[in-house]
Every structure is written in structure tokens, then in C-alpha cells.
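Derivation of every value follows stated rules applied to the coordinates shown; laboratory data play no part. No experiment lies behind these values; they were computed from the predicted model shown. Cβ atoms are built from the backbone, for glycine too; each structure is taken alone.
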Structure 1
Amino acid sequence: MDATSDGASDDPLVLVDGEDRAVGELAKRACHLVPGRKHRAFTALAFDRAGRLLLARRAAGKMLWPGFWDGTVASHPRPGESYVASGRRRVREELGAEAEIGEHGRFDYEIGYADVGVENEVCCTLVGLVEPGELAPDAREIDALAWIEPGAGVRMLAAEPERHCPWLYLALACVARPRPLAPELEPLVAPWRAALAGDPLAAARAHAFGDAPWRLLDETS
């Protein structure tokens with residue numbers, strides 16, 4: 001979700017307050033340089049019809065968290081663009097695929113990466129359906145893909161927080177909370193909701209964030 005993602009570093013992002021109310025626009029790179037400016041973002045988690053989750057490893061050229069495993073696509077809505085529309089656009093641009101996408105809650109967090117920059121975002125969790133055979137990842141964004149199943153995937157994420165982007169743990173905390181979804185998406189997410197019951201990623205999330213602040217924004221439906 002950093003300044004090298006989805007286009008030029010001077011592309012405008014939507015500045016927001018802590019409740020996701022738009023308060024202006026600012027160039028992407030300026031949003032991510034210390035001390036950072038709070039802006040709108042999303043993390044898209046794509047599943048196949050068997051309920052496997054697609055993780056993407058961030059390319060080595062990324063400004064923030066290069067080489068870390070992330071959700072399927074992490075990016076930013078353009079001014080005037082909805083979360084769902086931006087998610088569909090970036091899945092198409094980064095993976096060469098079309099996706100059915102729905103919203104699954106939002107979170108607010110702020111965390112720095114070494115002395116390079118900072119993520120300060122209100123981020124929407126998107127969930128979607130993609131077909132594995134359609135994928136053609138953009139090497140400027142993604143250098144590897146991995147499909148993970150709910151049980152084994154949660155155990156791996158719990159054991160290896162140092163290999164994964166911190167915001168991925170917040171996106172999965174959103175998935176753990178029941179929310180209304182389109183009929184074609186609910187069967188994909190339900191096994192993950194079950195695997196996340198009891199918050200098995202709590203320790204990994206704490207490790208990933210340390211003292212950095214975060215909170216889930218949407219009430220359980």
C-alpha cells in the first residue's frame with residue numbers, strides 16, 4: 001500500500017480522519033513519508049471456489065515491506081472511487097483477473113517501516129472470488145503467489161508474523177467477524193471465519209504491531 005504501488009508517486013490519495021471521512025487529497029509519496037498522513041486504502045483477500053486464500057509476496061522494489069507476504073492486493077482508492085471499484089480495478093491491474101468483490105469491514109492503523117516510511121491508513125477489507133487459471137501477476141507489484149487453506153493457513157500465519165505484512169492480520173480480524181455478504185462470497189469466507197474463531201492470530205498480531213496503534217472500525221453485524 002506504499003508510495004511505489006499502483007502508479008506514480010504523485011498520484012493523489014484521499015486523506016481521511018479516523019472515522020474514514022474525507023478531508024482532502026495529498027500525493028501518494030507524501031502520505032507515506034514520516035510522519036505520514038492518514039489516507040484511505042484497502043486490502044483485498046481473494047479466494048478460489050475451494051475456499052483457499054491467495055497471498056501475494058510484495059516485489060523487492062516496493063518502498064515499504066518489500067519481500068513480505070501480504071493479502072492478495074493492497075492499494076488505494078482514487079478520489080471519487082469506491083472501495084469495491086478500486087479493488088476490482090487493482091485485481092485486474094495486478095493479477096490480470098476479474099473478481100467478484102464485497103466489503104468486509106474497516107480498520108484504522110499506523111505503523112512505521114524501519115526508517116523508510118509509514119503506513120497511516122483507514123483500510124477497508126475486501127473479499128472476493130478469483131479463478132486460479134486467470135492469474136497473470138504484475139512483477140512490479142508481486143513476485144510470488146501462494147494459495148493457503150483455512151486451517152493450515154491460520155497456523156502458518158500464527159507461527160510466522162515476521163514474514164507477513166502487519167495489516168494482513170487486521171484484515172483477517174475483520175473476516176473473523178460475521179457480516180452480510182453476497183451469496184457467492186459467503187461460502188468462501190465461512191471456513192476462514194471458523195478457523196479464526198477464538199482469535200488464534202492474537203499473539204502474531206501483537207508481535208506484528210508491537211506498540212503501534214490499531215483498531216477495528218465497524219461493529220459486528
Structure 2
Amino acid sequence: MVGCARPIELCLVWVMASDRQQHWQNVYRQKDAQRVSWYRPHLEVSLDLMRQAGMDPGSRVIDVGAGASTLIDDLLALGLRSIVALDVSEESLAVTRARLAGQAESVQWLVADVTSVVLPPSSIDLWHDRAALHFLTEVQDVGKYVEVATKAIVTGGHAVIGGFALDGPVTCSGLPVARRDPQDIAALFAERFVLVDSRQEIHRTPSGSEQSFAYALLRRL
């Protein structure tokens with residue numbers, strides 16, 4: 001794959017097609033972004049934990065599995081200007097780019113699989129992921145995810161990672177998921193991270209169903 005020479009340079013990274021990529025391309029081609037089950041007008045729990053981590057306008061933030069989420073909109077509204085939006089689906093990121101219009105130029109857009117993307121070492125102060133890691137059910141993929149995050153996050157930086165809790169759904173968008181509580185998430189990163197805080201959330205989907213989410217706020221040692 002091709003990477004960006006500078007972390008805040010505007011770019012679009014293309015990767016070879018994969019089953020995972022094709023699945024998410026199809027999801028966003030076939031369904032309105034505001035009707036997918038994980039949609040929320042604002043990611044309140046994520047933003048709260050990101051503030052707790054010390055996020056400010058100078059923070060270098062990456063949103064993993066950014067998709068069509070409004071988190072990027074809210075980060076820009078808070079004055080951040082070093083934002084990376086990463087997703088395996090170009091279709092999903094295109095929704096956000098169109099919604100942001102001219103503001104999209106302030107964001108670095110990466111179309112890539114988080115298990116294989118190459119990010120500059122220590123280039124990220126704050127890593128955010130809501131509902132991307134929980135789709136990685138193979139030990140090898142999880143290990144690659146942890147390796148990418150560990151290399152990219154600066155010492156003293158943070159990660160906010162959320163996904164289905166132990167009492168959450170067993171599948172999402174037709175795919176199996178790995179359900180984890182905050183301690184389970186922290187255990188995956190235990191070699192170089194410490195658990196700072198945790199949260200639980202009952203997410204109501206656009207169709208009215210309830211889903212149990214768990215979040216971990218981690219600090220890199």
C-alpha cells in the first residue's frame with residue numbers, strides 16, 4: 001500500500017480490495033448512513049472520554065473506523081486541525097467528506113485496513129475507535145491492530161476504544177463480533193498501556209433496538 005509522507009498532509013490511501021473492504025463498501029452503497037445500527041447524532045461517551053484524556057485543539061487525533069460518523073464534525077467544531085479519518089470503506093468516508101464540504105480539506109482521509117495500515121511512529125496523541133475493533137475476531141488480526149496502535153500512539157498518549165459489551169449483540173451488519181468489557185479491551189494492550197477509565201452505554205439504534213457498549217480509556221506507557 002501507499003502511505004502519506006507527512007501525517008497532516010491531505011491524502012487518500014488506497015489498499016488492495018479485500019472481503020472486509022468489499023463488505024463495508026456494499027453496506028454504505030445500500031443503506032443510508034443515518035439508518036445503520038451504530039449511527040448516533042453525536043458520540044457523547046467518546047467525546048467525554050477524549051476530553052478526559054486531555055484533548056485540545058493541538059491534539060493529533062485518529063478516528064479508526066470513522067465511516068460516516070459525526071465525530072469528525074464535532075472535532076472540527078472544537079477547533080482540532082490535525083485529524084485522521086481512517087476506514088476500510090471509501091464509500092463511508094465519502095459521506096462525511098460530502099457533509100463537511102469545504103471543511104473536509106482540514107482532515108487527512110485514509111482508506112485502509114487498520115490491521116495493515118502504516119502510520120508514522122508516535123504520530124498520534126489520541127486514538128479513537130468506536131465499533132471497529134469488535135469486528136476483529138481473529139487473534140492474528142487483533143494482534144496486528146494492537147501493534148499498529150502501539151507504534152502510532154506517542155508515549156503518554158491515549159486510546160479510547162469502544163465496542164459491544166459482554167451483554168451486547170453477537171453479530172452486527174451480518175458479521176460476528178467479539179464482545180469485550182473494558183478490562184478485556186485493556187488486557188489486549190496490557191504490555192504498553194494502562195486502563196485509566198471505563199464506561200458503559202446503552203445505545204439505541206435508529207430502528208429502536210438497544211445495544212450494550214463498553215469503552216476503555218487507555219494511556220500509553
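With relative contact order in percent (Cα under 8 Å, 6 or more apart) as the yardstick, tell me which of 1, 2 scores highest. Provide the component values of the computation, followed by the final result.
Details: 1: 23; 2: 20.
The structure with the largest value is 1.
Ranked on mean count of other Cβ atoms within 10 Å over residues 28-35, which label among 1, 2 comes first with the largest value? Show your work: numbers first, answer last.
Values: 1: 17.9; 2: 12.8.
Structure 1 gives the largest value of mean count of other Cβ atoms within 10 Å over residues 28-35 among 1, 2.
As an exercise: distance in nm of label points 7 Å out along Cα→Cβ at positions 92 and 172, calculated from one structure in 1, 2, equals 3.1. Which structure is it?
Working: 1: 3.1; 2: 0.9.
The read-out comes from structure 1.
Can you spot which of 1, 2 the value 1.9 was calculated from, given it is distance in nm of label points 7 Å out along Cα→Cβ at positions 124 and 156?
Working: 1: 2.9; 2: 1.9.
Going label by label, the one that fits is 2.
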